[in-house]
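Next up, some structures in structure tokens.
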Structure 1
Amino acid sequence: MRISIATAYLPPEELVPIAAAADELGYHAMALADHVLNLEELTTQYPYTADGNRRWEPFTPWVDPMVAIGALGAVTERLRFFTNIYVLPMRNPFPVAKAVATASAFTGGRVSLGIGMGWCEEEFDLLDAQFRKRGARADEMIEVLRQLWTGGWVEHHGEFYDFPRLEMTPAPPSEVPIYVGGLSDAALRRAARNDGWISDLISTEQAAGFRTAIDGHREELGRTGDFSMIVSLNDAITLDQFRRAEDVGVTDLLTMPWAYHGGFEQDLQGKIDGMKRFWDEVGGPIGG
């Protein structure tokens, strides 16, 4: 099981040293979160907490993930990067394709795109994006992205996007895996059509159920080959518990490794020390 580091809500100045340490220690990847802005008041209900309160406080930093990946790629050699989660239908596919391809080019192909459909209608409005039909639009956007990333002349004539023959250069030096986040059946089906799934915080038992559902969808589609199941676990602490998660089909653990040794709120050195200890105790034995 590969180990990736979640970076949501971290101060920007900590990202470079954490990436460098992760690269040296042997972690697989680093995940970059995404929101463009944070409204003071919302009409849209936040869906990921029981009381509807957002998980972050006002003025929590949200770096642009592609800009961040470019900077982090410059201080690493092996560490991969993915977005968790990039709100795809809130954007136009052309600048998305360009930003991801450029980040991939600068990192030697170490970029994957983790996408979600988004929940905040007001944020869509402020970016001049339509909230309605965002799932169908995102599915077509994925087709467009994959076409643009081939590096050749392409054209597309669909429901939402229509363009003549064109090319976008540079193309990514290798395939960009697309992962899908979300807990709904629509999200699981979308993940099954692509390269992987990213969970919210769930239990090992829940992970097993989601794996069964996704595998069923992939079988219906005739999809074979590697599929990444990237999971944040709320009930695994010991090496045996993480091995249990691997047994039920979790391929990638996404976590803040320092939290197991001192909690989430630590200074930078405490985080790096926690990363080292977690790697020695868990990461190396299961993902080294």
Structure 2
Amino acid sequence: MYSTLISATQLQTLMASGQPLLVFDCSFELMQPAGGDTQYQQSHIAGAVRAHLDHHLSAKGASDAASGGRHPLPSRENFAAWLGSVGLAPDMQVVVYDRQNANYCGRLWWMLKWLGHEAVAVLDGGLQAWLTAGGAVEAGSSGQRPACTYPLRAPKAVLASTDTVFRHLGQPGQTILDARAAPRFRGETEPLDPVAGHIPGALNRLFSDNIGPDGCFKPAAQLRAEFDALLAGREPASVLHHCGSGVSALPNLIAMEVAGLGRTALYAGSWSEWCSDASRPVAQG
């Protein structure tokens, strides 16, 4: 079972083995939401299922939402129904990828853990690594798989609420890690949300800092050293990840797990939910 990262050559071997497997293409362009669909239609790993951030990995309305923010999580029930509709069974190994440094496929990785599906891994290096390894690709849409019923199981990932973050603000048992770019974190600019700044006391680590020059996650030892330096003695288990809308926080969360620091919590509502209420404190600088 692969539960964090899988290399392109490992995925090729897995495909050849005949083990039950489902691959998802999560490519997305934040400023051009249809861009990922275009990329998928042009070329994707042969047999990969399309997973769109807005259509499949976010709630369609407030009544379906399990979190707030610009990309609210769907309910576990509705997410499970979609997984069943595309043919995912609970005994399958899942591999997720994108073309954007795991910025979007990490969302599906985490959501599957949240649904209790441990056998899910990120394709290290994304589609680019797959092409370099000579992996098979196809254009257009992949064939429809027989639908099934995907069961709800106990979560294997921790979802933190705004109330939890607020109640523990400033306490040593909670370390907030913000994955946005430094100018947004400092409040110098805010292109997407109505308020600039960050949650008081938060640390900052840009999500793309986990990726090396080869487009893959940095080695575990290097990630461990970087997170140890950032946390500066804070307990890794206290870390709660967020970003603008609960998407780009995931590379940090995955990187901590790759580094051997455990599976930490996600504040999916993130800055977009936090700053929607003027009574919540905001820090700048």
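Only the coordinates and a few stated rules stand behind these numbers; no lab work does. What you see is a predicted model; the values in this text were computed from it and never measured. Cβ atoms are built from the backbone, for glycine too; each structure is taken alone.
Observations, loosely collected:
- helix-only ellipticity at 222 nm (-39500 (n - 2.57) for each DSSP H run of 4 or more, over all residues; to 500) from the coordinates reads -11500; which among 1, 2: 1
- If mean count of other Cβ atoms within 10 Å over residues 50-57 is computed and equals 19.4, the structure in 1, 2: 2
- Read-out FRET efficiency 1/(1 + (r/R0)^6) of positions 226 and 258 (r between Cβ atoms, R0 = 25 Å, to 0.05), computed value 0.30, structure in 1, 2: 1
- Between structures 1, 2, the greatest calculated value of distance in nm of label points 7 Å out along Cα→Cβ at positions 130 and 218 is seen in 1.
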